[in-house]
Every structure is written in structure tokens, then in C-alpha cells.
Structure 1
Amino acid sequence: MKQLINSLIIFVLFAATSTAGNYNGFKVSVYTRAYEVEKMKDLHWLDSTWNIIASQVKVDKIYLETHRDLLIVPDATLEQAKKFFREKGIEVGGGITYTINESNSFETFCYSNPEHRKTVQEIAEHTARHFDDFILDDFFFTSCKSDIEIKAKGAKSWTQYRTELMTEAGLNLVIKPAKKVNPKVKVIIKYPNWYDHFQGLGFNLDTGPKIFDGVWSGTETRDPSSAQHLQNYLSYNIIRYFDNLRPGFNFGGWVDSGGSGMGMDRYAEQLWLTFFAKAPEMALFAYNQLIGVRLNPDIHRTAWQGQGTSFDYDEMMKPVNLNGQTVAPTTLARVAGYTFEKINPIISKLGNPVGIKSYKPFHALGEDFLQNYFGMIGLPMDMHSEFPADRKVVLLTEQAKYDAGIIAKIKEQLVKGNDVVITSGLLKAIPEKIADIAELRAGDLKALVNDFGMFGKSSKDILIPQVLYQTNDAWDILSAGRPLAGGVSGYPMLLRAPYSKGNLYVMTIPDDFGNLYDLPQGVLNGFRQVLSKDFDIRIDAPAKVSLFLYDNGVFIVESFLDTPVTIKIHARENVKKISELLTGAELEMQPDNSTPFMRRFRPDDKNNVFRVTLPPHSFKVFTK
């Protein structure tokens, strides 16, 4: 017995030391492309470039890529690089990017082509010989439409063909061959940020998280106005979504320098949002960017600096002492290092993230990436691939139409006395099915609105679908017109249809999702009030202010606005005190001036109200 106890003590001590890193509650790693790994055959180049990184950010692990664009790094170079980093106390893993020519629209392999299949397998085996874990970067998908692929596809849709093909290729060309060479190896797939379109290129979120040893999440949102149009909130939301696919096997987030031209605040935001979602590790992409993106105040110092922002460019530029040497910040690496130091006291104090559960069936399309817009209007999101059956409120977008049994699930939720909020997009997609609950319609008719009555006016005209209903069978809670007050027409923005002991709500979504940010604060508060039944906290704020909730009573509010903003925090009446997590400073309680009209639908919603001011592009952490 004594021997067993001693063995357990040794195991615990080993586990503690083996997971200890430079930060509290998270690790930081650097991903290195094959181009830079190949250069590591020159030890002088390796030592001098690594010194640029290590003198500005603390790193726990490095991933050395073995292949990209048909460049395969030789054995000797890989072993030399591994030795170099291990001698410096850095963990080492591997990586593969399965591209033929990244500059040619990310040209991928053709996985029905025998020659390509042979090369793919050889690369996996080569990598497994050198590493006990390796990551497949973004491109383990296929966009190939060669004659071979067209013939192999046959009568199947491209989605069906490619999801089946890439599941087979993952197993037979990568995982099994790698594990045959190295039985200890863990093969991890990194999924990019465009999750709503995965199935069209062969990423299969139904099978992938199960057959691979883990996943990584692309949390890079860059400039939301660029090609992908991804909203800032995705850096948080995607971690939660992928973690829900297979809890405990989402190993980290992944951010590159994209968007830093908007100011380094944008880069820092992506890093801390990833950790707000409780990602265990951050991979900085990539080695070349950390040494090559030079700091330039004309580009990287934003106009709102100097206002006590969470990311302080001037403070970041002060000389830093890491690894026994004092240096002046020079590259992107210092922005990362400063950001991690800033959030280091916070992350380990966060509980498990919670949010409004939204159901997205596998391979579903419709109202693409809408949940990220919701996150940007103060609705904390929690996306799931199974219908949530344990919440007072479930949120369904058009994607729910892919579930043939969705109406039965909605009814079951309502009969329990709970609510379901659907978007106008889902109503338009399956009106005949929804009619079994309430006879509602959302067809092709549109309305141009800017007036929301007692809930405010927008500064621009907004195009919305006309949601139609049977008078007295459903109730228009929030209306819009042009004008509404003294006008001739009104159209629902939020509609309530009672059913059994619950309520079906329809939330009208503007044709341009970005117009959600133009809705008056009063309208956003109506959405928040209906959708927040499961939580003690919600916010009263304009758009582009987000709320992050945790199961231990901690919560974060963050502003993505370019100017300071004062918001209200609404807490259930049992919450008598809210204080800042790190300082202990208490917020002053304010009178609750909520619109009485909305309380007709939430009689239980009695609140204590607290006020807080957020600097631009900044967050504050509270506990109740």
C-alpha cells in the first residue's frame, strides 16, 4: 500500500512538472512553416532568429513543420532543430501542411489520385518518425476537381463525396500509417475558421473529432471587412463550438498576424478572446511572422490609445527583460508576449464558459456565421451539434432545418414550459413545419425600417423580411416601421407565439447581418431579455459590446467600439454585489429603469442594475 501511495505521489509530481509552463492556466506555442524549418540547417540563422522571439515572448512549445508545397524537410535538419529547442527547455511537436502550391488558391492534393495518395502517406510516415505529436495545418481538405475526382464522385454531391473521401484519407493515409511507424504518435487536425462551409471541401465535423487524437481551432478573425468577413467574436465562439463536438479534445487556438494593419489592438483581441473561451494553448502562426512583422507606430498604434485601454501600445513598447536579457520590442512577438502577461492573472480564475445554447446540425448551411454577429450584440453564444434539452431557452437559426425531426424537438421543449427562439431565416425555410406550432410566414416580402417606437430609432434604413402572423394567435413584442410612430405600417422584430406551457419567439434578422449593429439599444435589450432566462447576468449596451459568462460567477464584458462606452449590467435580484475580479472594487448599484412593456413577458425578471464604463477595445472582468 505504501509503495502504491509513493507511486501516486511520484505520478502527481511528474504530471505537475510536465504541464508547468510560463503562464497560469494556458500554454503558448509557435508554429513554424517548412520554409523556416528548412533554414534551421544553419544553426547561426536558427539561433539569431529564435533570440528575436524568445527575448520578447515566453514560449512553451514549438511545432516544426515537415511539409508544405511539396517541400519536405530532411531528417537531419529536423533532428538538429529538435535538439536545439529541447536544450532550451522547449517542448517540440511536428506539423504538416498538405498543399501542393499554397500560392495557387491553396492548391490541395487530389485524394482519389493514386500518386497523390502515396505522397500524402509518405509525408505522414516521415513526420511520425520524428515527432510524438503533429498537427495538420488548415489544408487537410480537397478543392480538387480533376478528371479523376469527377469520375470518382459519380452521382454523389460534392459535399457527400468529399466528406466521405477525407474521412477515409484521414484514417488510411495519415492516422494508421503514422501510428504504424510510431505507436505513440498523436495526430491532431487543425480546423480553420470558416466552419459553416467545411463540408463542401471535405472537413467532416461528425467524424473528424472522433478519429483524430484531438483538434485545434482557427481563431484568427483578422479584418472583418476582408474576404472572409468573420466577426471578432468568432475567436471565442469557435473554441466553444469545437470543444462541444468532443469535450476535452480541443487542444488550442491559432492566430496569425492578419488584421494587425488595423492596429495591434486587433491582434491582441484575437489572442485574449481565444483564452476567454478557455483554450488550453495558443499557437502563434508563424515563426516567420514573429520575426518579420516589425512594429510601426504609424500603422500599429491606434487613435484611441492613451485612454487606459486593455492593450496599451506605449506600455507594450517599453524595454522588457525575458530570459535574462533586456531588449526593446521590435516585432509582433512582443505584442503577443505583452498580451499574455496582461491576461495571465485572469485566465486561471475563469470557470467553465456558459452561454445561450444554439443548435447547429452537422453539415448545416443557412444564415452563415450568424451566431458570431449575435455574440457582437451582447448575446453569449454556446453552439452545439445536438439539440439542447436542458435549457429554458434554445436558439435556432436557419441551420436547424437540416434536422428532419426539429419540430418534435421544439414541441418537447415548449411542452416542458421552456422557450424556443427561432430566426426569420428558419421560419422562411420551413413555414409548413412551423405552422404545426403557429401559423407564421416569412416570405420574399421586405420592409425598409428605421423607427422602433419606444425602443428607439436607427441612424440608417434597415431592410428586413416581413414576418406575418395571425392576429391574436401570436403577438408582436417589438415592432419596426418607417416611421412607426404616426406611420401606416409596422413589422415584427420580435414575435411571441404561446404553445402549451412555453413560447415560440421569432427574431427578425436584417438581410444584411451587419445591420444588427445598427439596431437601437432598446431593441437589442429586448432580444437579450428574452434569450437570457438561463442566466443571472445580461447587459444593457449598444452593439459591439460582448458578454462572456462562466459557471463560477465570473463574467467579462468587452467593447469593440472605437470610443468609450458606459453600459449597464442587469443582475437577478439575488445578486447584491458585483466587483472587479482583480482589484475587488465594487460597482455601485443603480435603479432599474427597464421598460415595463417588456416585463409583461418576463415577470420573473427583477433586477439589480450596475453601471460600468469601458475604454475603447477593452474588457473588464467581474465576479458576483
Structure 2
Amino acid sequence: MAPMGDHAYRTFARIGAVLGLAAITAVGFAGSSTAAPADRGDDPVVLKGSQLARLTGAAPGKVVGFKWNGKWIQVPVQIDERHTVSARTLYPADADNKYILGTTFDIEVYADPKTRSGADENSNFDADDELVFMGGDSGKAAPTSAVAPAAVAPGSATRVAVDDPVGGGKGYVYLFRSTGNLDPSAGKDYVDYDFKLTKLTSGQNMKDDYGYVNATNPEDSTVTTDSYQLHSTGRWMEDEMKISAGGASDADILDREAVSAGSLNSCGRSEYTFSGNWDLDAVIGNERPDDDDEGTYVAVIDGPVRAVRDFMGANSGPYVESIHKYYADREDKAINVRVHPIPYMYVWTDYSEAAVGMTYRDQLNTGGVTVDGSPDAINSPAPGDVEDGQYFWQQLSGSQGSVTTLVSAQASVIDGDNPPYAGYYLDDVTPTGSKEKQCGGDLKAYGASGFGIDGTFPNTDPNLAPIFVNTRDLSVNRVRYFGGPDETATEAEALRNRVQQPLTGTASKASVKAPTENLKLAIKGKKPKARPGKALRLKVKLSNSGNTASSAVKVCLKGGKLSRRACKTVSTVGSGKAKLLTLKSKVRKGVRGKRIMVTITARSSSSALGRGVLLRVKH
């Protein structure tokens, strides 16, 4: 980013081109009184390792989750490792200019051995790591009589109570250390993230061969779930959005995700320049390939519960960080702004012609207007009405599906002031008015909507703090839900309440009984007589008086007087249950004496037993 234009706050002149944010009251859509976390299946629950003391120290692949629904059902959990690094190390040593300074600051980021962030120094689950699962995977409270699932350490049992502050419901997920080969994904994969840098050749890797300075890094990266698909062509450049939730048409309704800094009348700073793609900008003569456009990837993570796309670099803000977290039905995006003072910072979504016919609504225009490329007059209240950290909703809906976007910003406040937050909306196929500059895509604005700061914000770069007395922190946040066709303002209000009041998880020790398998063997009926050279059939009762079902049990009949060993495998014997089986062998010819001894054995993965049986011989 670079400072451009007037640093003083100015309002937009054209009504409807920019939508200021209105005050959001504490009273909103309350939700159903019977709602529970399981009804919020598309909302995540995230806990730090510091909240899960019984599990810290375990390898991430050895932490598993279960819900209780009359029995244990494994649910997917994911651990993403985090660590604190020097921000300067996220760029190579030769990436030096006036904005990447010799000074640095510490920053906690996602660990990724594929990038300059690197692997976590502690490879086990530790205090700063994150564990995530979905609200829809919570269940009931397990009874005190519940026996721990197989292949876990009962003493590690941790109950996470998931509270829904909107509906007042509660659910539970139980976490354990695995002692076997349980997969934390539970066989599920909610998100598929196919990250691809197209310039890398065979033998190259992202850490060593990424273009960190004055270079393009074209991508062909796709995020796919059962509800949506997104496509990226560069760090800040997205050009595809398809919605398949609820039978939506799966049409690509996205032209581009747009970014502007300094002025909405110029393309001097846009998603193209942020990504080092000056030649893709639609403005002739705007190419400045020798200008500052450093960038780096912090983490690229593809897990069963979510995917993470974390990168840095926005021209003169090399430490501006954009973090995308993709879930099955929603995307969370946070931009941590770390840059010198700069006016007019905006991010918005510019839809494509395929969105024509959809309805645009927002919190102040619940009746909506039709997206058709013709300018609309919509409510535009005075800027600065929104409290810091409050969310404002915007929605496009139609047969193509529904995109409900919740936008906000969070800043460290000085003297009780609020930044001049503002919303953005433009529907115009010939956008030529003030602050309507199109920097790429189809050069048209269809339902373009987003969020920004309509004025100059103080310094946010920690490296520049000694230069600027007034230094603050700032993050711009967006939560986006992908839903089925024709959702309305009612659904949008409900989603705003959910984002404003997220699911919370509280961990505590759980007491579950250790599984015990208590096998016993008994002869069923009368003992048969052994006849030399003849077949021998022995009926056996295998019972289990333990509190858990047995694993596969191999039962055998053997003895020196028998010509062969006879075995059968019982797949399982339930708690308090028994199985009858017949073992068949043959007595050796020429056996002498009145009695012979045979042995019956039973062996499972956790127990082994045997008993001798004395049989009479009939000559």
C-alpha cells in the first residue's frame, strides 16, 4: 500500500455508490429457543491447546474426537500448529527495501514446513496450537456409565461443552488421546484445498522458489466443498465462485474479489498490484514492475475440518496479512493491516453477469434491489455509526444460490474514537462516476458489495511505530456463508446473530470407564468320548462379562493326542453376551489309556485364556 490522495476523511458524493454502516443494536434475531450447537453445523468451535491440558504433549495425529448418541460416534477434529516467529524471517534475507526493514517484531502465525513460517518447533500439540471441530458434530452428554471408546486412553478424556448463545442450546464433544490407529478425520473431509503455483517446475518448492520480490506467482488454486467452489489466480486474486448448496445452479457468479487502497478513483493499488501482477491491471500505463510488491505465503493447510490460506504482502505493506479459513459451508477472512497511514482502504466482491437477476439486500435495505447492472438508490446513512467490532450483513440471493456476507473491523481505540467504517455497493455496467474505477475483470459492476475505511487510518505497522506516535492495531474481518437458493433477510439476520455470538467451547476433565473384556470358556453339554482314529466334536460356550464388546476372538482346540489343531474366530462378543461354537478335530489312531487331555484356548487383542479338558477314551 502507498499513501495517495487527501488524508482527511471525505464522504462519498454519489448516493448509492457507497453505503455507510448503520448502528447495530444489541437486539436482533434471537433464533429458536430449541436451537442447539448441532443445528449450527456450519459454525466452527476453535480451542487453543492451553485450554486442553489433558491432551497437550500428544502428537496432533493422536488426538481424536467423539460424540455420544447412545453410543460413541467418532467425529472429525483437526489440529493446526501455531508458533511465534520474527516477522522478518517470513521473507528471505535479500528481500530488502524501505518497507522491509532491518527491524522486526514477533508474530504468532500458523506453522507450515512448506513455507518460510516453517514447522512448529514443538511438533506435539502445545499451548498455542488450535484444535477445531464443527458445531454440527456435537452430541449429547455421555452418561457416567459410559465406557471409553476402543483404542483411546480413558485417562485423557476431555469433555468440551459447546454453548450456543443465540439459541441457548448445549452440545458436547469428547476428546481423547488415541492409543491405536484411529484417524482424527473419522473418515470425513469437509474441505478439499488444491493449492497450485503454476510457475514452479519439477524439483522446485514454494519455500525456496517462490517469487518474494517484484515477481508474479500465478496460481491455479481451488477450494471445493459440497456447498461451494472458489478459485484463485494469485495471492489477492480470486475469480470464481460457484454455489451448489441446496440445489443451487452452480453458476460462476464471481467476476473478481477487489481491493483498493489510497483512492477509489485510481488503480495504483489494487488486488493486481498487491499480487505483483501489474501487467494484468486494466489501466494502460499503470505498470511499475520495479515498484514495491513483495509477498510471501505463511501457511497452506488442507485438513479434514478446514483449509487455511495465509499470506502477506500488499505493496508498501509487506506485513499486511490475509488469512482465509474455509469450512464446509462458510469462509472466514481476516486482514491484519500492518501499514503506514493510508486513506480509503476497501475490499469488495464484484459479481459477474451470471449474477443478473439475483437480489441484493443489506442490513439497511432488507427489501432488496435487483442486480441488473443499473444503478440503484439505496439507504446511505451517515458514516461512523457502527461500533467497532460489530458485523454488518450483505446478501445476494437467487436461483444461483445465496451469498450472505458479514463484515466488520476491529481496531485498538484511542480516546474512544471509532474509525470511519463504511460499506460499498455498486450495480452499474458503465461505472464512470466518482470512486467507481474498475481495475480489472469485466470492467462492469454487478451487485458489487463490500466494506472499507472511508478516511485516513493511523499507522498500523509495528516496524514504523517509532516514527508515528499514533500507532494502532487494525483487522478487517469477513464471514461469508454459502447457502441454497433464494434466502431472505430473515436468514441473513440469523446469520449475523450467529457470527456476532459464536459458539463457545469450555473444556473440562471427563470421567469415563476403562473398557474391560472378561472372557470365559465353558463346555456346553456332556463331554464327548474320544474314539481313537475318529472325529471329535466339542461344543464350547464363549462368554464376555466385561463392560465392552470383545474384538475378534480366536478359539482353538489342541492336544498331543489329537491329529490336528481346530480353530474358529468369533468376530465379537458383546458385553454380557455369549457365543456357542463347535470345534472339530480327530483323535490319533493307536491312542492308549482311559483318558486324554485337550486344551481350549481363546485369544483376542486384549486378553488370552485357556482351560484343559479331560476326556474319556472309548476303545
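The numbers here are math on the coordinates, done by the rules we state, and not lab data. Owing to the predicted nature of the structure, the values given are computational and were not obtained by experimental measurement. Cβ atoms are built from the backbone, for glycine too; each structure is taken alone.
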Answer label among 1, 2 for the case where FRET efficiency 1/(1 + (r/R0)^6) of positions 38 and 126 (r between Cβ atoms, R0 = 25 Å, to 0.05), calculated from the coordinates, equals 0.25: 2
Comparison of 1, 2 - label where relative contact order in percent (Cα under 8 Å, 6 or more apart) is highest: 2
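Can you spot which of 1, 2 the value -8500 was calculated from, given it is helix-only ellipticity at 222 nm (-39500 (n - 2.57) for each DSSP H run of 4 or more, over all residues; to 500)? Provide the component values of the computation, followed by the final result.
Numbers: 1: -8500; 2: -1000.
It was calculated from structure 1.
Where does the value 3, 14, 21, 21, 14, 8, 6, 5, 4, 2, 1, 0 come from, among 1, 2, when P(r) over Cα pairs in 10 Å bins from 0, in percent is the thing being computed? Each step should come with its number before you reach the end.
On the way: 1: 3, 15, 24, 25, 19, 10, 3, 0, 0; 2: 3, 14, 21, 21, 14, 8, 6, 5, 4, 2, 1, 0.
Computed on structure 2.
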